1. One of 1, 2 was used to calculate mean count of other Cβ atoms within 10 Å over residues 21-28, giving 27.6; which?
2. Rank structures 1, 2 by FRET efficiency 1/(1 + (r/R0)^6) of positions 101 and 301 (r between Cβ atoms, R0 = 35 Å, to 0.05) and report only the one at the top, that is, the highest.
3. 1, 2: which one has FRET efficiency 1/(1 + (r/R0)^6) of positions 53 and 213 (r between Cβ atoms, R0 = 25 Å, to 0.05), as calculated, at 0.00?
4. Using distance in nm of label points 7 Å out along Cα→Cβ at positions 45 and 261 as the calculated read-out, with 1.4 as its value, let me know the right label among 1, 2.
5. Given -7000 as the derived value for helix-only ellipticity at 222 nm (-39500 (n - 2.57) for each DSSP H run of 4 or more, over all residues; to 500), which of the supplied structures 1, 2 does it correspond to?
6. Could you tell me which structure in 1, 2 was used to calculate relative contact order in percent (Cα under 8 Å, 6 or more apart) as 20?
Structure 1
Amino acid sequence: MTASIATNSTILVVGGGIAGMTAALEAAECGKQVILAEKTPSLGGRTSQLYRYFPKMCHPTCGLEINLKRIKGNPNVRVMTMTEVAAVTGSRGDYTVTLKVKPRYVNENCTACGDCGRAVSAEVPNAFNYGLDKVKAAYLPHAMAYPQRYVIDPSIVGTAEGEAAKAACKYGAVDLAMPEQTIDIKVGSIVWATGWHPYDANKIQPYGYDRYDNVITSVEFERLADPRGPTGGKLLRPSDGAVAKNIAFIQCAGSRDENHLRHCSRICCMATLKQTMYVREIDPEAKSTVYYIDIRVIDRLEDFYQDVRKDPNVSFVKSKVARIAVNEANGNPILHGVDTEGYHRYANEHDLVVLAVGMEPEVVGVELPDDLVFDSSHFIEGSKSGGMFGAGAAASPLDVNRAVQSATAAALRSIQVIHKTASTEAA
């Protein structure tokens, strides 16, 4: 099925995380027509998967709730979830974009009542919790999901489970015959807010993420600490479900390394400092040890760092951990390295290790137009013709606050493109 929508006065924002939502809203509230395309079933991106923001330690609902309310109330924004860009042709002010929309198998009649989920027994890995647990194959992505509509996993389409989900729906919302759509749109400018993904910890062989159950990533730890997460907010070891009491945080896991990511991801130090606060709140007797090359905090965040430094339950070891072994008797990881402040070797045992993995732009593996310009780490700098712009973590490793600022700037540049195109056509 092919349809054609929009005009060259429209702005396309690719990616519905905090940066994409911001860019779409800023442009729409300036009167521009915006299409916001997100490849997953709901908006919010990785920000929605955080337990809390630094430095105020408030929950993501603080920012997402306001943005979702703005989107719902703005007719200039058309939200398209489960949508990816298949092709881009044309030039500044006159792009033709082909979008592929995957079927959700649930239509607009959905009230999020949950009857379809209760009717099935099949489970799939829970992407929201980075696969740490499972959800029913008919599911709501997360509590704040927008649109607030269930998704039927393709694995049960054409099975008895799928039919059970369909039969359970009182509103006729489950549509197992929903096809994939291909849609062509005309737009004048494109904002790429495709976000980031955690660097693959399996590639850091000396740390044993692929071999040791009790070595996890910082994004997985974020979900463990969340009361709505897979363990109800308890810091449980994956190997045996025991409560972690002695936790190691390894900084620059795959970052600032010519063998992995050359760049500093900027957020990792602050994320770890924040997570040591989680440990203290969840269990005041638990210990955190931070292994670091150097702590990179900037601006007002220095005060946050100093507060963590004062915590007697948090220790800092200036060292790049060389490798991790495991105590076979209890499953505890053993960290080996050299403390560069005392220049002595250590073999420190912990019951859980958290790798502060770096940010890699989500554009890796995505089909992007040849006109885009990238930096050495493949973050988007813009386009040669000046009609496309990177925003948020697609443009640079950024925290939430700076991603919002970046997105606002990208929206303003896109508006300028639309204005200049209109002026040229009028002349």
Structure 2
Amino acid sequence: MRVVVVGAGQVGHTVVKSLSEAHECTVIDIDRTRLEAVSHAYDVRTAHGSGTRRETLLEAGVAGAELVLACTSRDEVNLVTAMLARRLSSARTVVRATGTDYLEAWRAGDLDVDLLVSTAFETASAVERVLQVPGARHVDFFVHGEVVVLGVDVRGAKASWLAGRPLRDAGLPAASRVVALVREGSWTVPAAHEVVRPGDWLITMASPAAARAWSRLVTGAGPVDDVVLFGAGRMGTAVARVLLGRGVRLRIVEPDAGRARAAAASLDRARVFHATGTDPAFLSRERIGTAGAAVFAGGDDSRNLHAAVLAKLHGIGLTLTVLDDPAAAGVFEAVGVDVTIDPGDETAEKMARFTFDERTRQMAMLGDDRFEVLDVTVRPGSRFAHRPVQALPGAGVGAIVRDGAVLFPDGKDELRPGDRVVVLTEPDRVPAIEHDL
């Protein structure tokens, strides 16, 4: 597929990383340094200029493109780019929006683009998913929520029950399947006799009930319904709306007086404090440590880091941070922050979905974009039909939807034509998986 990506920033770079192996990509940006970086890293063409200029789009080959992804950090630039692309080509258009205002307009049919992806909404949804299954570092829902994809670290006291035991003796929840064991930079689809070690990372697919059982095994608790949210800016407000929509009891801490007033006026079911998350006296006085989780969406990684460490010291058991700089993830993890969420990844994942085969109903990226999870239907002529799931090379099949029922297969169960399979693989294997199935 011929794809034009407008914007080589964080989101654009992640999109190109996902697509460049399988598609013919051209990247547009006004910053030559960014273009040089992306062209050195991936086999792509580049065009210097703005996506809002007709000449730049034509130079990038938009007339022959099948998909245009407008993913700069400026919403209006992305919308104008998409409108121009519509006039100059028959390409489908996908637009990134930073906030949620344009998302409502698109849902109402007022914006003529094929897909609009809100960074704030996708990030808020990622926060909400993790809070439903605390103990997992990554959570995605497939098959209308009937299949849950979990990433669980085997490190620290929370997952010590797994270390040193074969998977078959670990008492893992029924209706779940470990599809990948990641260790020291490599991964395998583990056999039942595989012994889990400290530092391993397990990727599991499970039913909702089994996912909750995994959560209880790791944390001793179920879904979180009492949250302290630090930050009431655009991102924090989006997170608040999603959590309040799920019935979560929410306290919001915002150091800016204007933002705090605005949040109190628009989020009437939340308690809003004009305070800072780095004030130990405030944390103690308001008993912040009694909350089930703390979410840090203040937009400043250094302040979020300080506040997250203080929250841990005051008794918060689960901490989630929305990153401003993805490179800071390792620092947060090193000091014990439980989950980091990269808004760029969440946005790029949704945008990249439009390049997949029509039989692929959903996809997700995880593990720093090292893995992709696909929901693919098996063709009648597939060479893997009527063969065991373990025969599919370079992939872990975690769930099968057959005759309306969801199955979590062992390695010997067979694939059948018409099955929907939820499968994990590496990005460069995706075209082969879609072709083979």
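1. Answer by label: 1.
2. 2
3. Label of the source structure: 2.
4. 1
5. Details: 1: -7000; 2: -9000.
Answer for the origin of the read-out: 1.
6. On the way: 1: 20; 2: 12.
It traces back to 1.
No lab work stands behind these numbers, since they all come straight from the coordinates. What you are looking at is a predicted structure, and each value in this text was computed from that prediction instead of being measured. Cβ atoms are built from the backbone, for glycine too; each structure is taken alone.
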